[in-house]
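These are the structures in question, set out in turn.
Each reported figure results from applying straightforward, stated rules to the coordinates on display, with no laboratory input. Here the structure is a predicted model, which is why all the values come from computation and not from measurement. Cβ atoms are built from the backbone, for glycine too; each structure is taken alone.
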Structure P
Amino acid sequence: MHQQDYERTTLENGLRILTGTMPGTRSVAVSIYVGAGSRYEAAEEAGISHLLEHLVFKGTTKRPSPQQISEAIDGVGGVLNAGTDRELTVYYAKVAAPHFALAADVLCDMLRDPLMAEEELEKERKVVIEELASIGDSPAQLVDVLLDATMWPDQPLGRDVAGTEASVSALTREGAVAYLRRQYVPNNMVVAVAGAIEHGRVVEEVGRALGDWGRGEPAQWFPAVNEQAAPRVAVQYKRTEQAHIEMALHALSSRDPDRFALDLISVILGEGMSSRLFVELREQRALCYDVHSYASHYLDTGSFAVYAGVDPKKSVEATQALVEELAKLRAGGVTDEELHKAKELSKGRLLLRMEDTRSVSGWLGGQEMLSGEVKTPDEIVALIEAVTADDIRRVARCVFDERQLSLAVVGPFKSDKRFASLLRLG
C-alpha cells in the first residue's frame, strides 16, 4: 500500500472516511473507530466503554434483536466483531465485496441507533462480570492487570479496560446512554474501509447513513501521571503451578520518534525464538516455556515489559535473569547483526499485514483516530531502516532506568521480600 492507495474525505459533521483500495482482493473490511475507551472514563465510569461495546450489538430500531444483527453478517459468510482498548473502540465487519453496502449499513445502524434496552444491559453486565472472573482465574492475565495498577496507580491506565466487578455492577442505563451520546458523535469517529471498493462508493454509502448526524462535544482522555522515583514491587498470592513474573519500565509515547528504536529493542530482547531472552532463559537455562517482551505506546506515555512463567522455586533466578538481560542491553547495546535481523523481522511482519483487508482498514483507521494522520507502510519501513545501533544504545540507556522499574508477580508468594532487592540495572 503506497500513498496513492488510500483517500480521505471529511464530511461536514466532522466524520472522517478513509478508503484503501485493494483491487486484487475479493473482500471488503469496514472498521469504525470511536474516541472511547478506558482513558476517557472517570473512576465511577470504569468499564463503561467496554460494556457499551457489548450493548450496541443487542439490537437497533431497524434490527431489534441481537440475532438480526449477527445473522445479517453471518448470512453472507462475513465476520462482525468489536474491541475496546484504552484509547479507542473499534467495530468492524469483513465481507465478500458484493456485500459492502450491507456491512456498512449494519455497523452504522448499530452505532447510531442502538436500543440500549434495560434488560439487555442487565444480561451484558453479567457477561462482563464473568469475563472479569475469567481474568481472575488466569494468572498470566492477572499479572498484566497487577503490573498496570503498580505502574499507574489510581488512574485509568492502571485499571483493567473492562473495569472491576464493583464498578460494572454500579453502571446504569442512564449513565451508558449519556456516555454514548457524549462520545459516539461523528466528529469523534473514523470510518476506514479497505478492499475491492472505490472511495466514491464508500463516501456515498457512509454519507447516506451518517452524513446528517449532528456534531457533539466529546470528552477528552485523562493524561497519564507518573510520580515513580524508585522501583516498585507488587505480589499477589495465588496457588499456582507457575509463578508469573512481569516487569516494566515507563517508556515512550506513540508520538515519540524514538518509538521505532524501542520496538526494535523489544524484537532483539524478547520477540521470537532467536531473541536474547528466549535463548538465555529457555534454551540455555531451561527456566521457562514462555518468555517474551513487548512495547506499548499510548498518546502521552508508554511502557516496555518483559514476562516469564516459571516454576515458583526458580522465580528468584528467573527474575535475576530478566534484570540481567535488561542491564546487559543497556550497558552494551546490540550488534549490527542483531539490529539487521530485527529490522527484517519488523518489516516482514508489517508488509505481510498489508495483504489483509481487515489489517489495512485497521492501519488506516487506527492511525487517523489516534494521530490525525496516516503513515504509509513505506514510510514506516524507512523509519525502521533509519534506526542505528547508536540510537538503540541511547534509547536503552534512557528507558532502562531502574527508578522507573516495576515488578508484578502472581504465584504462591505471600510477600515481596525475595524480589525487592533484585531490581538493580546498574
Structure Q
Amino acid sequence: MLSTYVRRLLDAELAAVVAAHPAALVVGPRACGKTTTTRRHAGSVLRLDVPAQAAVVRADPDAALRGLTEPILIDEWQLAPEILGAVKRTVDDDPRPGRFVLTGSSQADLTTSGWPATGRIVRLTMYPLVGRERHGDPTMPSLIDRILSDGMEAFDGSPSPWDLHDYVDEALSSGWPEALRVLGDRPRDRWLTGYVDHLVTREAPSLGIVRDPVRMRKYLHVLAANTGGVPTHKVLYDAAGIDRATAVSYDNLLDSLMITQRVPAWAGNFLDRAVRLPKRYLIDPGLLNPILRVDHRRVLRDSDLLGRILDTLVAAQFRAECALSVVGADMYHLRDANGRHEIDLLIEARDGQVIAVEVKATAAPAREDARHLEWLRERLGARLAMGLLVHSGPRVFGLSERILAVPLTSLWSR
C-alpha cells in the first residue's frame, strides 16, 4: 500500500529539464502519477480538468497565464488546447528556464492537429510504477547506462529473497499508484476493472473517436492473451472477430493511450530473413487481471501464462529505464525466420552497443538456457555489451563471456 509520495524515476530528469529549459511536457497513461509528480516541481497549478479554469483559458489563454507563480503547471492541457499557443508566445517573448510544466495523457497527440510548441517544449515520458520506484533507489542513473559503463558491477550480488510467488504478486498488483493505495486484492481488482471499463467505454468517445466498446474490449482481450508474443496481425483480428482496418485503428488508439506497446523487430544486417513482426505487450502486467480475469493461482498453474507475465514485467522495467537513459536506448526483440533463435528483448543504445535479455521462469538457470544469447554474441562480437538471462532464482552469476544470469529483482535492487 502507498501512503506517502513515492519518488519516481522521472523526478531528477524533470528537475533538470525545468532548470535548463523554459517548458517541459510530461506524457503518460492516465492515472500513472503525472499530476502528483509534476505538482512537486510547480509554483502554481492551472487545472484544465476543472471546468471553470478551462473556460477562462478558452476565453483568453494569454491572460490566464499572467500573474501565476512559475513554474506554472498546466494539468491536462489537451482539454483546452488553446493554452499551447499562449505558452508558445510567452516562451518566444521570454525564454527563461523553468516557466512551464505541462501534463497530458498521450491522447493529446490524437486530438491536436499540429503542435505549435515544437522546439520550445521538452517532452518526457512517464509510465506506471516499476520495481525500482517501488522497492529500489529511483535516484540512480538508468540501469541501461550503468550496464554499459560498469558491466557486471551494475548488479547487486546479494541473494534475492524473492521467488515465483513474489514475482506474480508484483506483476498482478500493477504499477498504478491508486490501485496500490487500496488495501486488499479485491479493492485493487475493483479499481483496475474500473480503469479498463473507463478505457473501453469512455476514453475513446471523449476523444471524439467512434468505437464499439464490445469489439474493442474483445480485441483488448486478445492482445492481453498474446502479451509477450509475436502473433501475426491476422491471428489477432480473426480471434477478435473484427476486420483488419478496425484492428489497425484499435492498435493505434491503444498504443497512443499507452495501454499497449508494439516492440519492433531488430533489423541487424546479418538477419536478412529475421521475423519482422512486432512483439506485443500490455504496458503493465497488472492489466492481465481485469482483462483476462486471471489470478495468482491460475498464473502458477499455466506455464505459458507465467512466461508471458514475467516477460511483460521485465519489459516494463526496461521500458522505463530506456526512457531515463542519458546514452539513449531503444527496445526491440529478435527472432530468426526459422524460429531456432529468439531474444526476448534487445536494447540498442544510440552508440550502437547492445544489451540482450532473455527471460526464464526458472530458479536454476543453466548455460543451455543462454544458448540464444551466446548465438547473438558470436554474431555481434564486441557490440554485445551484455547478455542477461533474467530468472526467478536467488543469485547473480556468470554463465559465459559477457553472459550473466540475474534474478529479476536485480533489475531494481541497486
Structure R
Amino acid sequence: MIQYSNIHQTSNFAVLSISYEKADAETRGKFAFFDDNIKNFVTRIHDENLGDAFVVSTCNRTEIYSTSPNYLLVAEEYCKTIGVNISDFLQFANIATKEEALNHLFRVAAGLESQIIGDFEIIGQIKKAYARFKKERQNSNPFLERSINSAIQISKRIKNETGISNGAASVSYAAVHYILNNQKRITEKNILLLGVGEIGQNTVENLVKHVYQPKIKIANRTQEKAAKISEKYNIPNIDYNNLEQELENTDILIVATGARTPIINKSHLKNGKEILIIDLSIPHNVDKNVSELDNVTLIDVDELSKQIQETIQQREKEVPKAEVIIKEMTKEFLEWEKKRKLAPNIHHFKAVLKNMERNEMHNFYRKNKYININDMELSEKMIQKITNRFAKYIIDNPLKAEEISKLMHEILVEQPNNEFNEKH
C-alpha cells in the first residue's frame, strides 16, 4: 500500500480555498476552523493515512493545504470535523493543484489574494497554522516546511522591494479609518474593544497611533490576556461580566472576538443611545438584528473593505513587481525540489568519483610515498565540478535521470573492474 505521508512533492500539493471571492462573510463563517478542531482534524488525517494537511482560517478565507494525492478525502475529513456537508463546501471552494497550488500559497503570502491587497497579516496566520500542524502532528513535512519558508521569504522581499504595502490598509486599520472619517470629536467618544486577539491588538495599536489620547477600554473573556494589553498600552481593562453596564456609556463598540455565535444583539442596546458598532469577527459576533434599531450603525468586515479603494488602486500598480518576485522564488523552489528528488542519484555519482579518487591516491602514495596537498585540492575541485555538471544535466533532463545514472554507474564502477581483471 502506498504511504501517502511519505510523498512530499508538488505533484501531490493541493489547496482548497473558501474566500471572500465566492463567499460573503456569513457564508465564510460557516466554514471557520476553530482551534479546538485542529487536533482532531490532524489526527484523523494521519490515522486515515491521507498524508499531511493543515488549515489556515482567517476572517477572509479558510484554506486547506495538503500533500495528499487524494485531496477530496482530506476535504471530507475537514467537513466532518467542522460539521458541514462537503457538497456545500465544494460549492464555494476554489481548488488548485500542483504548481498552481504552490503559486496560490505564494500569492496569498504576498498579500495579492487578500481582500485588501497588500495586507500582510495573512503571512503571520500561515506561519501559526503550520506551527500548530507541527505541534499536533509532532513531525514536520520537508515539502511543506520549504514551501512555508519560501512564502515567508517572498513576503519579506515584496515588503522591502515594492510599494505594495504602502499606506495602511489592513482590516484593523480599515476600522480605524472608518471611525476617523465618520465620527466627529473622536477624542470625546467612549470606545470599547471586545476581544484582544491579533486583530483586536492591531486595532488598539492603530487607535493609539491615529487618535490623540483616545478614550479606549478593552474587555476579553480571558482576563490574563486582556491585562497584558491593558498594561502595554496603558488603557483600562473592564470585567467582561460587566459588559452590559459598560455598553450603556459606549459610543463606539469594536468587536474582534472569536465566538461561534453572536455575543451582541438587540437586548444589549436598550437605552437608545447612538452607537457605532464595528464587527471584525468571522463568523459575525454581532447579530445583524441590531441594525433594526435607529440608534445603531453596524459595519462589518466586507463593508470596511470598500472604504480604502484609493490605497488599493496605488497598491495594484505594484502587483507586477510582486509577481516577478513570486516567479523568481517559484523557480528556485522547483529547482530545489528537482535536486531533492534526484539527490540520491547525485550523491551516488559523487561517491563513486570519491571512491575512485581514494583508490588512485592510494596507488600514487604506494609508488611515490607522498601526496602533494595541492594535487588533493585540485582533485576535490574537479570532482565537485564534474558532479555539478552531472547534477545539472539530470535536473534539466529528469526523464533521462535514471538512464544516465545507470549508464554512469556502468562506466565508472563496472568497467574499471573489468579492466582490472583483464590486466591481472
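List of remarks:
- Parent structure of the calculated result 14, given that relative contact order in percent (Cα under 8 Å, 6 or more apart) is the read-out and P, Q, R the choices: R
- Given 2.4 for distance in nm of label points 7 Å out along Cα→Cβ at positions 56 and 360, calculated: source structure among P, Q, R: P
- Parent structure of the calculated result 4.5, given that distance in nm of label points 7 Å out along Cα→Cβ at positions 248 and 296 is the read-out and P, Q, R the choices: Q
- A value of 58, 37, 33 for Cα extents along the principal axes in Å, for residues 120-303 alone, calculated from one of P, Q, R, originates in structure R.
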